[in-house]
Structure 1
Amino acid sequence: MARVLRPLRVISRNPGLRIAVMSLINAIPNIGNVMVVSILFLLLFAILGTNLYKGYFWYCETENVPEVFVGNIIDKFDCVDYGGDWVNKDQNFDNVGSSFITLFNVMTTEGWIGVMWDAVDSNVINEIPV
């Protein structure tokens with residue numbers, strides 16, 4: 001028990017450390033307010049991402065497709081006809097929940113390059129009127 005409470009004794013004996021710890025404890029409500037605003041912005045962009053990219057991160061897994069036919073695959077029906085598997089990426093924008101998680105991963109800069117290239121490879125650019 002004494003080992004567990006040792007950091008508290010150090011804090012009580014050092015006035016500078018006590019001020020720092022009390023400042024961190026007093027900042028918790030303000031950190032909560034910032035978190036709420038951040039979550040609302042993330043939710044807003046998740047809804048936008050769902051509207052723009054819903055269904056565009058699916059692709060054809062061509063492990064079982066003969067190499068001669070891989071160039072002929074354009075959509076889901078071609079993929080299934082040639083023996084491929086029509087699968088979705090792990091990070092996608094098909095619903096608001098998965099969009100939220102994908103955007104959080106992008107925000108933390110963990111795996112954002114894969115999401116970026118999946119968005120580039122999607123067919124969204126072909127659907128935008130010029």
Structure 2
Amino acid sequence: MVLDEHQYCEELRKVEQAFARHTGRKLSGLWRAPGGRTTQNSVRYAAACGYPLHVHWDNAGFIGDELPSDKYPNSLLLERALNNLKGGDVAMMHLGIWSRKDPAAPILKSLIQGLKQRGFCFGTLGEVQR
């Protein structure tokens with residue numbers, strides 16, 4: 001499906017409205033395209049409707065939580081992330097995904113603890129971009 005600028009903004013506004021309903025807060029203007037796939041038009045359209053910064057994740061930050069659980073159990077995802085992430089990387093992880101039998105969200109605490117043990121500290125993308 002190809003969207004024009006108005007339609008693209010409407011899609012982003014649906015996300016913003018859902019976020020506001022559930023949190024009482026507005027989005028910051030940062031966004032990530034589904035699958036990280038952008039076009040020149042999608043980036044331009046998003047900026048025009050209040051989302052000026054597309055954020056992509058780093059290869060090491062691709063946690064892999066949408067991969068099949070039987071081939072990529074949570075323990076493997078955690079091990080790979082702890083071994084591969086380095087300072088400054090942007091990691092991306094879903095809280096749950098339909099194609100995975102074992103949601104990866106339970107490894108988040110262990111991931112954060114393991115990275116802290118390696119000397120990592122954390123900030124929001126908004127803080128990093130300032």
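Read-outs throughout are calculated quantities, based only on the coordinates presented, and are distinct from any laboratory measurement. For clarity, every value in this text was computed on a predicted model and none was experimentally measured. Cβ atoms are built from the backbone, for glycine too; each structure is taken alone.
Just a few scattered comments:
- Computed -12500 for helix-only ellipticity at 222 nm (-39500 (n - 2.57) for each DSSP H run of 4 or more, over all residues; to 500) - originating structure among 1, 2: 2
- Identity of the structure behind 1.41 (criterion: Cα Rg over 2.2 N^0.38 Å, for residues 26-89 alone, calculated), options 1, 2: 2
- Top of 1, 2 by relative contact order in percent (Cα under 8 Å, 6 or more apart), largest first: 1
- For 24, 59, 16, 0 (P(r) over Cα pairs in 10 Å bins from 0, in percent, for residues 66-113 alone, calculated) the corresponding structure among 1, 2: 2
- Source structure of the calculated read-out (semi-axes √(5λ) of the Cα gyration tensor in Å, 50, 19, 10) within 1, 2: 1.
- Comparison of 1, 2 - label where FRET efficiency 1/(1 + (r/R0)^6) of positions 10 and 122 (r between Cβ atoms, R0 = 35 Å, to 0.05) is highest: 2
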